[in-house]
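Structures for review follow.
Since every read-out is calculated from the coordinates, none of them should be taken as a lab result. This is a predicted model, so every value here is computed, not measured. Cβ atoms are built from the backbone, for glycine too; each structure is taken alone.
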Structure P
Amino acid sequence: MQKNKVIVICGPTASGKTALSIELAKQIDGEIVSCDSMQIYKEMNIGTAKPTSEEMQGIKHYLIGYVSPDQRYSVADYKADAKKAIKEIIEKGKMPIVVGGTGLYLDSLIYEIEYQDIKLDEEFRKKLEEEVDEKGLKEVYERAKQIDPNAIEKISSNDKKRILRILEIYHATGKTKTEQEIESRKKEVEYDYKVYALNWDRQTLYGRINKRVDMMIEQGLIEEVKNILDKYDTFPTAMQGLGYKEVVEYLEGKLTREEMIEKIKMETRRYAKRQLTWFRKNKQTVWLDAEDTMQNNINIILKDI
């Protein structure tokens, strides 16, 4: 039986995924499923570059702004929600277009990976946090590297959340994250995913990132963070987002305004580099020249539909 096609548009942050996907959706009667681990949160609009209703141009978007910032949300949650949205779009007779830059979320779909929704051991997490405070993140990073070298090479040495997660998965299951992924890929993929990524010259992309960060500050990112901090007590994941954690450091007096802006730019550029590395490992990805015209890139996609 022929599988339904699902278009995927991925690539690094600030690469123009939103504009391309909306124009494509208009031309092929599509609807968009977000694949962004921060755009899922309510009230986090500026720092996540969430498309505005004007930018959406009447195209229905799924999985944007529907999780409270004080909630925990896992890859398993995302996969279930995304599959439900894709099914709904297909049942309407429209084309699903998955759009975003969160590699883990994307892999859970296109490779049908079942990430176990492992319950957090609060005591073990507390112990790890204390270890980081006492000995520094580097020592904990090295331990995670010994346990699961494949998983660690995909993440930054200062990505505390994901480093601790590698150790938590091993502690909870006795298996590494990599072993779990290999085991869980045995399920047949439900849809025919056609994956495209936007590719920029590195320096041009970095220029776009820097400009976007300046725009976020102008649009009121600091105020957005203040409002969220005032409203909620806990942030299991939300305030670890790029741009948000740096503003929190600024509000706590750990960074000057200028240091905060430079740090957001630097961390975002690093993140973009990691995204490119991640997407290049996906062999089925077709790379689009982002400096070509939008219509030319759409024409390349149309040939596959």
Structure Q
Amino acid sequence: MDHEPFLQLTWGVLAINFISVFIPFVGLIGAMISLWGYGIGATELVVMGVMYLVSGLGITVGYHRLFTHRAFEATPALQAVLAISGATAVQGPLLQWVAVHRRHHRYSDHHGDPHSPKTLGSNVGAIMRGFWHAHLGWLFVRNVPDLAGYVKDLRRNPLLMQIDRLFVVWVALGLLIPAALGGWLTGTYAGAIRGFLWGGLVRVLLVSHVTWSINSVCHLWGSRPYPTRDLSRNNVLFGWLGLGEGWHNNHHAYPTSARHGLKWWQFDVSYLLIRACEKLGWAWNVHGPEIVVDSGQPHPAD
């Protein structure tokens, strides 16, 4: 099937991962150069902020809470919007992302977890090697077998399959839209270039590193109010930057909960969006933390 190559970590997929990591970094350098003699204006900040929310919420609400954990149900239109928005974050096609994350929950911080920072040592060197692997290194490792088996449910959904196949199109739109916004708001080609740099490449860099920090930082540093079988931790910084995802120990305790911020002060923008969609009738069967189904196993895909 057309999507199968993305569910096997071939050398081609690893090359795509390298490009998705390297090019945004080059974009950051270009954006920093563009500051010379101009600085950064409101246009760049607004475009970057809007695109950060669009792609970030596509990952947190769509890829993660809806498609991976089935924390709520949604209309086909909302599913499409969230799946496309998540693709603009350039973290991989929907099915690949979901499969890897479901495997992570099955083996969290045990043998078989694709991106655990757990190491055999406790010295600084061992911790930093674990951090590197969990944050970025795992993207270039091929030993993640049978990803297709984790997404049998999504493979039966024609809408999601079509969106998955068009991943490159959504990536392109995620870069062209901020360029168009920058050009439209400023009325200049220079504005379009800065929109592309800040709202496109730099935004991809930020969203990606915040997401990867949930795998690394939130399995190393933070609080553990729940005695889960893994190393997951709540981290205040990434609770905010990650749009609610940084309350990671809460999430591993209640993986099918649409709400990750369980205390009044644990701000969870992603959950607020889900509740808003529920009020509008676009989402329903929203699971709360009282629904405990985590046994360390992935959600059934049959």
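Assuming 28 is relative contact order in percent (Cα under 8 Å, 6 or more apart) as calculated from a single structure, say which of P, Q it is. Mind dumping the intermediate values first?
Values: P: 28; Q: 24.
It traces back to P.
Out of P, Q, which structure matches 2.2 when distance in nm of label points 7 Å out along Cα→Cβ at positions 159 and 239 is calculated? Display every interim value, and only then the final one.
Working: P: 2.2; Q: 3.4.
Derived from the structure labelled P.
If distance in nm of label points 7 Å out along Cα→Cβ at positions 87 and 167 is computed to be 1.0, which of P, Q is the source?
Working: P: 3.8; Q: 1.0.
Computed on structure Q.
Out of P, Q, which one gives 1.0 for distance in nm of label points 7 Å out along Cα→Cβ at positions 15 and 287 as computed from the coordinates? The partial results should precede the final answer.
Working: P: 1.0; Q: 3.9.
Structure of origin is P.
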